[in-house]
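These are the structures, in structure tokens.
Since every read-out is calculated from the coordinates, none of them should be taken as a lab result. Since the model is a prediction, treat every value here as computed from it, not as a measurement. Cβ atoms are built from the backbone, for glycine too; each structure is taken alone.
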Structure P
Amino acid sequence: MPEAQLHSLLVLTTFALAAVTFAALFWVTAPYGRHLRSGWGPTISARLGWVIMESPAVLLFVAIFSVGEHATATVPQILLGIWLFHYIYRTFVFPIRMRAAQRMPMTVVAMAIAFNCLNAYLNARWISHLGTYDVAWLTGAPFMIGVLCFVTGWAINQHADAVLIRLRRPGDTSYSIPHGGLYRWVSCPNYLGEMLEWIGWAIATWSLAGAAFAVFTIANLLPRALANHRWYRQEFADYPGSRHAVVPFVL
């Protein structure tokens, strides 16, 4: 099978996985963080689990990218930088900043590794080999709009994470109501920010691989945002009733 055909097939598989994931997560909330519960097998440190499961998005992505025909071209290099701008932080810095010494089921880690390997191949191979981007792409509307969306999402995500981290002292596992920034209007601005990042990536790359990742991200995070929103309202009698789950004034 030609690689382009295999790549297209795997992109379609990712869209299908997104649909299955979206449906499943309305029935079963992924068991990590505040939703951690027994019955999902052995657990490991959440910090270690996070590094392990996110590492393919850095290490495998760079390895696949580096053997692409267009790996040294200007636009692919910039797209690589955008990708790593998110994932170096998410893989190696964010786990260090985590304050709670929580646990994570190894089944969750294994599923995340599988997806990140697939996603790394699809996006790295597209931008470095199967896709074609000349320098003029940098001044086109898709790239500029996509980068603006990505940076906006990143800023929202960073602020939301910082608010959550400040709520706890090191080792504290309790939960409190977050305030400030987009927390005025939604329970999970961190998820909103991440969804905006990968929508921006899809626009900037103008690719089905990027679109599949954006759709999967929404399929994964939107149900979790709704679950977190329900949890907040159940746990805190004084939780602000005007807040929505993830999209201000809408959802």
Structure Q
Amino acid sequence: MRRHELLQGLHEVLQPRTYFEIGVREGYSLRLSRVPTVAVDPFYDIKAEIRCDVHLVRTTSDEFFARSHPFAHLDKPFVDLAFIDGMHLSEFALRDFMNTERYCHAGSVIVFDDMLPRNVVEAGRGRVGSAATGAWAGDVYKVIESLRTIRPDLVVLELDTSPTGTLMVLLPDPDNRALDDAYDGLVREYVTPDPQVLPEWSRTRSRAIPAEKVLESQVWAEVRRRRLLPPGPARTAIRTAYEKAGLATPKGA
């Protein structure tokens, strides 16, 4: 399954009330939305037909989140579904997650693109990319272990999508600040010269699960119902639903 097929499937099963995207480019993921949407990219060049109520923001994600009310376009400033596909460097991707999570709730879903590079060229920080595949994932894969280690409250699922894998993060908590406290130390670990040390689990996708399995799960109707509860009961009920669906423990982690 390709990443845009995963996104299309999530729009169908999650039925988000709002959508947020970092990294628009030509709009081929943005065109999947049918709900009030905010999309950020300093250099977007839309070529796809867009069929939603959208606020296109031509700026960096950091500048966007620095605004007093970044989601003023939405009737209610929360994000049900987010797609992070901005700058392909780990420190930027982690910061995008941290900022996005502040506008989420327990039933929100955050998806990262380009999380499972297949070789050290695709994983480089230097924007070279693979001549053979045309893909540049960068080193955003480093964020995976940070999320699992520092935020065990999250559900972090590697998905076997083409070309360079995706990551689905469930049960976001807008009040958790553990990553803020760890951020500076993580950046010192992340920023290293190429070639990067690419983990075997990224090359082989040994921990990744089929995206089809996630989309076909019966959990999404329960998530849609339970996200209407107050925050505390919603978090408990939605975590229980993910556990019953077998999604709370990532494969091989």
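Points to keep in mind about this one:
- Comparing distance in nm of label points 7 Å out along Cα→Cβ at positions 93 and 157 across structures P, Q, the highest value is found for Q.
- Looking at Kirkwood radius over Cα pairs in Å for structures P, Q, the greatest value goes to P.
- Set P, Q, criterion relative contact order in percent (Cα under 8 Å, 6 or more apart): the highest-scoring structure is P.
- Label whose coordinates, when helix-only ellipticity at 222 nm (-39500 (n - 2.57) for each DSSP H run of 4 or more, over all residues; to 500) is calculated, return -9500 (choices P, Q): Q
- Taking mean count of other Cβ atoms within 10 Å over residues 5-12 as the measure, the highest value among P, Q is held by Q.
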